[in-house]
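What follows is a group of structures, each given as structure tokens.
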Structure P
């Protein structure tokens, strides 16, 4: 069995609405995660906040405050997705790196490990808790802290390409690529901070298309249409 950290973009939670939540998009994801839990895996979830707010797009206000709004957007996402997961028969808990009254619990490795031992899906909200770090950095950090086996990175495209497939019809997808090449080629599969963190801590990443049927289950098994980022 594996301990898996799954990264969902905020945009994925919004679906065709592009803002807010799309339950029809989220419920099939919950069913896939439940299958992984029923098979005995531990699953942690990190979400982006782009369906509400992106820190870097708040140019009219202070960057620190803008990033804080983005952190809170991920908390809202995790609360909502957690409730969808619960309605599918899973136990869940939400951890944040800062206190939010009774909404969440404060993150610690021991607390996360306890929840995993009780077969709960653990949501890691609030990013790293600090400005100037993306949710990519947050997912790699949490995966390292809780001793995950690998990260599943759900994207709008089916892996990592040598150029932007939306701009270059001849772009070629990598089935496997080393984290060193991701960094050297600046392929932007992860932001640079997250890439270096994954490299230094030997955290493998599987990138796949969220829209693929049973994409999460396939990526977790290793038999998927996407890209595996290898580490030494």
Structure Q
């Protein structure tokens, strides 16, 4: 059963587990749909994470005790969430893994004992779930990595990671949608703009979507607008 705790007078957090797990992430995704369908405009915002969701509500129309009761009822309902197809959406992201943009590939190879070709193969052949959107607009946390390329964050973060950089950290991978400081291990770069200002999440991908990385060469990277 989900655990619900108050954050402040108009925000709750609903926990579905205590680990990063594909089944728990699917439960979070389903719960978002159930709560939106059951509570309508009483809810002002829902922010999902790996194993929880933050729920903000209209304090002028309800209170904490009432909203907790309504959330539990929604989660126990038989609402058909099949029309919420975010879990079945697979987004392909082209990535150039060339040495000019793979800023940390040497360190990754050194720590894993693999060569660059093996790292790229393991990274690009896997399908990832979007667990959360955060840190900066459009920054999607994707998991989980093959165990062979699980990497710690850099001990000293970069002050400026180039836009589109694809990185590894712990058992996750992500794309920097803008040039920001960061400590992820950079192994490639996408020419795609990962920020979508017209979407609710501001991201090209949404929580629950699947992502696959497609290796491309330098010519295709530049032709698609990539910057070295």
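What the table shows:
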item	result
Winner on mean count of other Cβ atoms within 10 Å over residues 46-53 once structures P, Q are ranked, highest first	P
Read-out mean projected area of the Cα convex hull in nm², for residues 62-197 alone, computed value 10.2, structure in P, Q	P
Given 4.0 for distance in nm of label points 7 Å out along Cα→Cβ at positions 110 and 174, calculated: source structure among P, Q	P
Structure responsible for 22, 11, 9, with semi-axes √(5λ) of the Cα gyration tensor in Å, for residues 14-69 alone calculated and labels P, Q on offer	Q
Among P, Q, structure where P(r) over Cα pairs in 5 Å bins from 0, in percent as derived comes to 1, 7, 15, 19, 22, 18, 12, 5, 1, 0, 0	P
helix-only ellipticity at 222 nm (-39500 (n - 2.57) for each DSSP H run of 4 or more, over all residues; to 500) from the coordinates reads -11500; which among P, Q	P
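Here, each number is a calculation from the coordinates, and none is a lab measurement. Please read these numbers as outputs of a predicted model, since none were measured by experiment. Cβ atoms are built from the backbone, for glycine too; each structure is taken alone.
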